[in-house]
Structure P
Amino acid sequence: MALYSEKVMDHFRHPRNVGVIENADGIGEVGNAKCGDIMKIYLKIENDTVADVKFETFGCGSAIASSSMATEMIKGKPLSEALQLSNRAVAEALDGLPAHKLHCSVLAEEAIKAAVQDYYEKNGIAYDHEQFPDCASCGHCCE
């Protein structure tokens, strides 16, 4: 049995939405110190919808595949739907990840949420701080 699914290998070998969006409306960067993976997600928002999304990922094949799949899953979706994307949904869409690589799908979820949070903050849009990772450190309300 192969360690990685065909979908993981496809998104690793042929990642979708790689790159940078100049003047992005929201940027989220997260990392995992234990494994060294770093993900950066760029969002272009139009009418409260993810009009475009790009990523840069420094990491293993699972991290790249998770970034690629996650961007595909939120492109064209309302921000409210993008915020609902879970690491579990990313892993399932990839037909699974090895247990020791599930943190890669977690990073993808967190990077998207960080980018949406950045967009909200840049534009003075009120939001529920509890929806976001690291809420306690955002410095806005969570005490």
Structure Q
Amino acid sequence: MQNVFIVGAKNLGNYGGYETFVDKLTEYHKENKEIKYHVAIKDKEYGEFEKNNARCFKIKVPNIGPAQAIYYDVKALSECCKYIKEHNIDNPIVYILACRIGPFAKHFRKKIHKLGGRLYINPDGHEWMRAKWSAPVRKYWKISEK
């Protein structure tokens, strides 16, 4: 069985582009016994639930403004690594939907490779150009996307 860990969706459903993508992906593969999806969900509490035969695990994210996205990604990736190690999962795939972990990417790549896994990062791009972010956050996004 191929275990695929997905980080970057706030939930499964019609919330936005990534969420709809993950919802449709898991729905399409829900009968496939050869793939098991593990989806990190941004939430106000911890917990787990199943949807479309995917294990959805909640990442508790404090209300820390724009840094929530970075916190969520780092915490979700840490939880993925912990789960992979605890369950002795062979050849896991970890797929990051949005490139918000720039400075932390090398750390997680090493950790995931050490666990025998592969890391894929979706080349999101241009988040640093969005006016809704403050100047320091835009600078961080620009660095992350490099």
### Structure responsible for 1.4, with distance in nm of label points 7 Å out along Cα→Cβ at positions 61 and 101 calculated and labels P, Q on offer
Q
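Give the label, chosen from P, Q, of the structure having the highest value of mean count of other Cβ atoms within 10 Å over residues 5-12.
Across P, Q, mean count of other Cβ atoms within 10 Å over residues 5-12 peaks for Q.
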### Task
Can you spot which of P, Q the value 21 was calculated from, given it is relative contact order in percent (Cα under 8 Å, 6 or more apart)?
Q
### Message
I have 1.3 for distance in nm of label points 7 Å out along Cα→Cβ at positions 93 and 117, calculated from one of the structures P, Q. Which structure is it?
### Response
Q
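Given a value of -0.36, -0.55, -0.79 for log10 I(q)/I(0) by the Debye sum over Cα atoms at q = 0.16, 0.20, 0.25 Å⁻¹, for residues 69-108 alone, calculated from one of P, Q, which structure does it belong to?
It must be structure P, since only it matches.
Each reported figure results from applying straightforward, stated rules to the coordinates on display, with no laboratory input. These figures come from a predicted structure and were not determined experimentally. Cβ atoms are built from the backbone, for glycine too; each structure is taken alone.
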